[in-house]
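Take a look at the structures listed below.
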Structure I
Amino acid sequence: MTEQEQKKKELRQKAMKLPLEPGVYLMHNKAGEIIYIGKAKALKNRVSQYFGSEKNHDNKVRRMVANVDWFEYIVTDSEFEALVLESSLIKQNQPKYNILLKDDKGYCYIRISGGPWPRITDVKKIENDGAKYLGPYLSFWSIKETIDAARKIFKLPSCNRKFPQDFGKGRPCLNYFIKQCCAPCRGRVSEEEYREAFEEALDFIKGGSTSSVKALTEKMEAAAENLEFELAARLRDRINAINRMKDRQKVVASKVEEQDVFALAQGETYTAFEVFRFTGNKLSDRESFLTEGCQPDPEARSEFLRQYYSLRDRIPPLLVLDGPVEDQELLERWLSEKRGKASRILIPQRGDQYQLVEMCRSNAGESLSRQMGNSGKEASALDELRRLLGLEKSPAYIESYDISNLAGGENVAGMVVFENGRPLKSAYRKFKIKTVTGQDDYGSMREVVRRRFEEYRLHVEEGDQEGFGRLPDLILLDGGKGHVAAVKPLLEEIGVEVPLFGMVKDDKHRTRAIALSGGEIAINSSRRAFTLLSTIQDEVHRFAIGFHRQQRKKTAVSSTLLSIEGIGEVRAKALLRQFRTISAIAGADLKELENAPGMNRPAALRVYEHFHGGSGEDMSSEEGRNLAE
């Protein structure tokens with residue numbers, strides 16, 4: 001027994017002596033530092049789980065347990081008291097393995113530079129640089145959004161070029177060509193025109209869209225009366241741009257005056273949290289957080305909410321979540337006491353609130369994708385699939401299998417791999433069924449899966465973790481619950497713990513549902529997961545049937561050559577390697593056939609006569625080619 005295993009055994013023995021009462025536990029490393037703080041309804045049950053089987057622990061928890069040298073605990077009168085104490089202790093100690101959120105909600109400002117070509121930017125602090133500053137503001141996100149909107153509406157530059165020094169020194173950037181910048185860099189915008197647009201953008205930022213539209217409308221009408229039609233048209237375009245911006249903002253409006261919306265997306269090793277904060281029925285702030293580790297969703301939501309509101313003064317009357325949260329009643333009580341008024345948690349299943357949650361979840365997927373290196377669409381699809389199938393973590397590495405045959409003949413299988421939601425073609429594999437005769441899809445699937453994991457064991461023994469040496473996060477079989485029921489006992493027999501599901505088609509060969517060994521899971525309502533599963537099923541079917549057709553073609557070709565007297569399997573294969581196709585063999589002259597590997601003149605003559613008839617004796621190469629033509 002190693003030193004670490006001995007320490008873990010000792011800690012478990014100590015944990016088994018804890019009381020079955022609510023309380024808080026503190027994990028320490030060898031240096032005496034607190035590395036994790038948690039609460040428990042029953043201390044004995046909760047703490048002992050850490051030092052038992054690691055099967056249900058993610059990598060972060062395993063690392064934490066490996067660093068625990070000793071622990072202490074505090075018994076409380078109730079689970080609610082434990083929750084309050086845990087939040088307070090985490091805030092004070094900032095343990096390494098808890099979800100820790102940085103309190104970056106400082107003030108921000110709008111900076112207005114000086115000079116004839118001024119710029120508008122967002123900054124975190126005021127500098128003594130001669131510029132003017134507006135603020136302070138609480139939401140950095142809302143200020144950034146406002147400035148971005150002002151730049152697009154009034155076509156102000158967002159690049160780092162300096163004017164007038166950089167006039168004519170390069171081509172305009174993309175923003176000019178998509179009509180989001182007037183491109184002073186061309187040197188064709190007067191200082192007066194630029195200043196006019198800049199002042200209007202400043203009015204828009206200070207007064208909001210309504211007052212800005214009113215002022216611009218008055219200017220437009222005055223310009224039209226003075227027959228300044230070019231100016232009037234320019235002002236009209238700015239008014240239209242503001243109105244379009246307002247319409248887009250309505251998409252993320254809330255019917256509830258004040259609320260926060262939360263969603264998470266989990267990858268293989270990270271969890272992304274997204275927060276939409278609404279005040280006055282409008283989205284007033286947005287925050288993104290990326291944390292290491294992948295706890296079960298309810299636990300992750302509970303720990304995140306406790307950390308988040310420990311750092312925030314404003315607690316809304318309504319919290320909207322994307323799924324169940326651990327200790328919901330305790331959290332509502334804790335939030336209500338902090339707020340001084342009732343605060344409740346809502347988990348919507350449909351309607352406007354559900355749409356807001358979906359939007360929030362998509363943004364969480366986008367944040368996760370930046371860490372994982374794939375697109376937000378793929379990250380969201382994998383996270384949705386994780387939720388749908390009840391997986392502990394997002395399935396970053398998926399293997400899918402399909403059987404293909406024709407009335408039991410040329411029985412083959414294909415395996416495709418999707419990594420981070422994308423096909424990994426270098427990991428695709430083809431199988432010829434060896435032990436099953438006739439049309440037995442269940443038996444064929446068992447053989448393929450057994451062979452795959454026999455290869456896995458060999459690779460592991462050699463220390464190879466690529467290809468077959470990598471254990472998948474999810475196995476998908478092209479078939480229903482019968483296929484799953486046939487293969488699942490095999491995985492248990494060989495000791496492989498990988499989630500296994502089937503992909504069920506409808507009568508039009510489209511993905512309809514996910515199969516378990518005892519039933520089905522509907523997937524029509526899970527749009528992103530449905531698209532991903534359909535793509536996987538179509539790809540594995542294409543790959544398997546393509547291999548099957550290839551084998552049938554080879555068999556047909558081999559049969560043609562093997563029917564010629566004196567041509568056995570060795571010579572048939574040699575001819576195909578040399579000429580590639582039957583038509584090329586048929587078009588070859590006698591000398592070319594005779595010179596092919598493994599051939600002699602009598603064999604070449606029989607092949608020539610098979611395709612051309614008559615005798616090939618004394619026929620020149622040129623005559624042979626003419627006859628072939």
Structure II
Amino acid sequence: MSTKKTYYITTPIYYPSDNLHIGHAYTTVAADCMARFKRMQGYDVFYLTGTDEHGQKIERAAQEKGLMPGPYVDGIVKNIRHLWEQLLITNNDFIRTTETRHKDVVQKIFQKVFDQGDIYISNYEGWYCTPCETFFTQRQLQDEKCPDCGREVELLQEESYFFNMSKYADRLLQHIEEHEDFIQPESRRNEVINFIKSGLEDLCVSRTTFNWGIQVPFNQKHIVYVWFDALINYITAVGYASDEEMFQNYWPADVHLIAKDILRFHTIIWPIILMAIDIPLPKKVFGHGWILLEGGKMSKSKGNVVDPLILKDKYGVDAVRYSLLKELSYGQDGIYSEEMMVNRINSDLANDLGNLISRSIAMIDRYFDGVLPEPGPHEDTDEDLKNTAREVFEGATEKLDKLDFTNYLQNCWRLISRANKYIDETEPWLLAKEEGRKKRLAAVLYNLAESIRIILLMTAPTMPTLAARANEQIEIFTDVERMNWMEAGMWGLTPAGIKTQKGPSLFPRIDPASLDIEYAGEDAPEVSKTQGDEAGRQTAEITFEEFARLDLRVAEVISCEKIKKTDKLLKVQVKIGEEERTLVAGIAVYYQPDDLVGKKVVLVANLKPTKLRGVLSQGMILAASDENGTMMEVLTLESEIPPGSRIK
């Protein structure tokens with residue numbers, strides 16, 4: 001038995017009627033984030049996922065393909081395993097309900113519950129939804145259709161075995177009321193309490209109208225109904241009735257992480273099965289929201305699913321995992337679109353995080369020949385950065401323990417934002433000009449490297465390749481496979497003397513044109529003109545917060561050319577930190593292309609991209625002009641402030 005603290009987390013076992021979509025990927029990535037987090041904290045983690053392969057829906061789907069159910073699900077399960085490998089899921093086990101180990105446990109439990117009188121045989125008549133594998137009474141139907149998925153139901157009458165759910169209703173209600181954390185979020189808990197109080201009907205636990213399933217051990221005409229089969233996987237995988245030491249080590253599960261549409265199965269049927277066989281209940285069932293498209297919930301039958309493999313191939317595994325976890329607020333639904341994902345990647349990962357790391361490495365390379373110096377004199381600004389790091393570590397830890405992934409990441413980004421602001425406050429490029437301030441410059445760059453170390457540690461559960469990729473450019477970690485979460489709460493662990501090696505952008509900016517999005521303003525002007533005082537007085541006042549929304553950056557012009565068949569448009573290539581962008585500027589009347597090359601200009605970096613004459617413009621150069629437009633001058637900087645620096 002392990003001497004470490006254990007942590008057992010599960011996803012639902014997915015129904016392999018077709019390949020999985022990003023809704024399934026969200027659950028599995030979220031559980032993987034928790035598993036990685038707990039391993040970094042030193043826990044002995046067991047992370048389970050798998051497939052629920054029995055039932056009439058699978059049997060019918062296989063028939064439609066001209067296959068037997070076994071070979072049919074084998075192909076889909078192979079694809080699911082491949083998906084989890086591509087998303088770097090670190091599950092310890094992958095259980096299939098068709099495995100012998102699971103069949104044996106289901107039959108033993110069915111026999112036990114029957115022998116003690118909690119399962120009985122009777123005739124059943126009810127409305128059955130095959131996609132949901134669920135029976136409904138007439139009063140539960142909505143417009144004569146399934147109340148869960150809205151599809152057609154069929155009236156079935158057959159001999160079935162029933163599980164006496166009502167016998168355990170009061171005991172379950174008491175457990176829920178005494179264990180506030182058992183069902184989370186709280187809104188889900190209230191939903192389940194109200195459902196139980198409305199009265200539980202006994203559960204049909206066998207079928208005779210199909211053959212694809214586990215046989216009832218004492219009556220081979222009957223197949224065990226899917227939920228009494230599927231839910232038991234959670235104890236099969238940790239050794240119930242086969243490995244007592246393993247079972248005692250990991251059970252009860254710490255978290256069953258599920259989507260809200262299967263909440264009642266996991267918080268009513270599953271606990272009552274466990275009560276019937278006298279096994280402790282899981283510590284927590286967390287029902288997260290859905291990832292919605294603009295047309296509503298994703299559904300294989302609607303044909304509106306999004307393939308996570310395609311997203312991973314386009315944007316990289318770290319970016320996809322980050323975007324998924326950032327999108328769903330605690331327990332709530334979230335809206336997905338590829339445009340939103342690209343905007344988040346460009347804003348959060350490329351602009352904020354990637355630029356912080358690349359700028360810091362560039363300055364260590366430029367000012368200290370690529371060797372991180374010993375920290376120099378300490379100032380108040382440094383203390384504020386350290387305090388932010390400590391607060392962020394505490395907040396991120398607390399939010400992750402609650403499975404609040406959005407706010408965990410928001411905490412991480414607080415430190416990223418603070419570190420970017422720290423660069424603006426300390427102005428390393430000015431410190432580098434004064435030989436007497438070399439030690440202060442060393443302190444600033446060391447503090448930036450230390451902030452990056454903490455950020456990489458805290459984001460590692462979400463973005464598992466980032467630390468290794470960053471480590472190739474700044475050797476912070478001796479072993480990126482063995483990072484300790486608690487070290488993110490300590491300041492000063494980055495060793496001085498480590499070397500930097502400038503490399504490719506960690507998160508290259510994505511061209512939104514690749515999404516085939518229609519952009520408005522085809523002939524919109526692409527230069528912001530700052531005119532005289534009279535024009536200024538006619539402009540409405542804005543607040544500081546509104547001004548702060550502008551991301552103004554120093555950009556170096558690296559190439560410039562005239563756009564054919566136009567009189568005033570130039571195509572300008574600029575460099576912002578390590579990133580290159582293309583933009584269109586309406587200044588050809590005032591500037592020849594060669595006039596701007598090598599100049600440092602002021603760029604509005606967070607302007608929504610716009611297509612002008614077929615060229616996607618990703619920013620706006622600032623310029624001043626007179627009231628009549630007869631003179632114009634692009635705002636330029638003559639100092640050594642590096643491209644990518646913020647303007648405030």
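Kindly point out which one of I, II the value 11 was derived from, the read-out being relative contact order in percent (Cα under 8 Å, 6 or more apart).
II
Assuming 26, 48, 23, 3, 0 is P(r) over Cα pairs in 20 Å bins from 0, in percent, for residues 65-376 alone as calculated from a single structure, say which of I, II it is.
I
Of the structures labelled I, II, one was used to calculate P(r) over Cα pairs in 20 Å bins from 0, in percent, giving 14, 32, 30, 17, 7, 0. Name it.
Values: I: 14, 32, 30, 17, 7, 0; II: 16, 42, 28, 13, 1.
So the calculation was done on I.
To test your reading of the models, identify which of I, II gives -15500 for helix-only ellipticity at 222 nm (-39500 (n - 2.57) for each DSSP H run of 4 or more, over all residues; to 500) when calculated.
This figure was derived from I.
The numbers here are math on the coordinates, done by the rules we state, and not lab data. Small disclaimer: the values here were computed from a predicted structure and weren't measured.
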